[in-house]
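Next come the structures, one after another.
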Structure I
Amino acid sequence: MKPLKFDDQGLIPAIIQNAATGKVLMLGYMNEEAFSKTREEGVVWFYSRSRSRLWKKGESSGNVLEVVALSEDCDADALLVLANPAGPTCHTGAESCFETLGEPSRIGTGVAKLVSVIDGRYKERPEGSYTTYLFEKGLDKILKKVGEEAAEVIIASKNENRPELVGELTDLLFHSLVLMREKGIAVEEVLRELTRRER
């Protein structure tokens with residue numbers, strides 16, 4: 001990283017972004033010590049201007065922000081932190097302090113929206129929905145579909161049929177997300193495990 005340019009109060013703004021969805025979660029300020037602790041510990045630390053002290057995000061709520069990547073802007077006077085949130089980021093209980101912005105246009109956004117739809121089907125069980133049907137039939141049906149779609153991905157790959165493979169991969173992803181909701185596994189858990197396995 002370039003040498004950071006802290007302002008005359010010794011602070012630098014840090015934008016926190018969800019590493020999975022690209023959604024902007026919050027803006028905070030770091031001094032040199034908060035920045036160092038963030039890099040060393042792998043969770044986000046800030047400097048509170050109102051309380052004049054360091055604080056770890058989630059120190060009371062448990063909703064820490066696990067750092068995935070840190071970068072400075074072109075002038076090195078602002079930070080972007082990609083993080084995996086352990087829970088709601090905003091003190092109001094909302095996912096983001098910028099809820100009115102909606103989802104940004106990123107690959108992760110499509111998955112985030114699909115996860116939201118699946119979650120809604122799980123809770124509301126609207127009639128006529130295929131996702132509702134899967135949840136009503138239960139774990140065995142969901143597992144059967146995951147197995148079937150995995151086999152179809154293999155067949156499409158062997159057949160060298162790109163459009164078919166894209167379709168089967170889409171089906172496998174969808175049914176895997178349904179399985180994750182059925183078992184109470186968040187996408188962020190899987191992404192954290194992927195990050196842990198980076199080589």
Structure II
Amino acid sequence: MPTEGIKKDEWALVLDFLSHGHSSMDRSQPVAHVMGEQFFSLLEVIIREDVTLRPEDRVYIGDKKRERVKYIKGRIDMKDLTAAARDHLQDVVEGVVRKNSQRFLDFFNKSGQITTRLHQLELLPGVGRKHLWAIISERKNKPFESFKDLKARVPLLPDPEKMIVKRILEEIEGVDKYRLFVPKMEKQQRPRFGRTMRR
């Protein structure tokens with residue numbers, strides 16, 4: 001779970017690639033909308049001229065030498081994504097959750113109180129008070145070993161992976177002041193562009 005401070009993704013997954021950029025750019029150059037693999041940050045990045053990318057491609061965006069990304073133009077909001085990027089967003093988030101299932105299972109095993117009246121687990125879509133106390137009771141007996149184990153031991157609990165994915169998408173969109181998986185960060189630069197995209 002994210003803590004206070006600046007969080008920077010080392011790797012990102014491509015949501016959309018525009019080989020000639022978009023209409024508001026000063027000059028035509030390859031650009032991609034990507035999502036950070038760990039902190040789910042949405043970024044607009046400039047791609048090297050000889051590189052072609054596809055949705056879900058993994059690209060390095062850290063501080064060391066970048067093979068395919070020329071530079072990071074800035075953070076963007078969900079509403080700034082291209083239509084194609086928005087279409088791919090849920091699939092890409094699902095892939096991250098599936099690939100890192102232990103990280104998100106740990107949330108069910110270790111999450112705690114936000115306030116005296118609100119538990120982190122209650123921020124997950126579909127988790128009510130009965131589910132909350134059932135999860136806490138069961139994990140005291142034995143930590144959950146898999147999402148399948150979690151569902152088997154907590155009656156009528158919605159699909160844990162789907163709950164996590166839905167919560168991440170909500171946090172990316174910024175619909176709740178509380179954050180479990182997506183740190184709240186200031187945008188360094190806000191790209192501005194119109195609806196028309198050139199490919």
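Here, each number is a calculation from the coordinates, and none is a lab measurement. All values reported here derive from a predicted model rather than from experimental measurement. Cβ atoms are built from the backbone, for glycine too; each structure is taken alone.
Once distance in nm of label points 7 Å out along Cα→Cβ at positions 110 and 174 is calculated for all of I, II, which comes out largest?
Top value of distance in nm of label points 7 Å out along Cα→Cβ at positions 110 and 174 goes to structure II.
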(message) For distance in nm of label points 7 Å out along Cα→Cβ at positions 62 and 142, which structure out of I, II has the highest calculated value?
(response) II
(message) Given a value of -9500 for helix-only ellipticity at 222 nm (-39500 (n - 2.57) for each DSSP H run of 4 or more, over all residues; to 500), calculated from one of I, II, which structure does it belong to?
(response) II
(message) Tell me which structure, out of I, II, gives 3.9 once distance in nm of label points 7 Å out along Cα→Cβ at positions 38 and 150 is calculated.
(response) I
(request) Using distance in nm of label points 7 Å out along Cα→Cβ at positions 86 and 126 as the calculated read-out, with 3.6 as its value, let me know the right label among I, II. (result) I
(message) To test your reading of the models, identify which of I, II gives 59, 30, 28 for Cα extents along the principal axes in Å when calculated.
(response) II
(request) Figure out for me which of the structures I, II the number 27 belongs to, where relative contact order in percent (Cα under 8 Å, 6 or more apart) was derived from the coordinates. (result) II
(message) I have 12, 36, 30, 13, 6, 1 for P(r) over Cα pairs in 10 Å bins from 0, in percent, for residues 22-133 alone, calculated from one of the structures I, II. Which structure is it?
(response) I
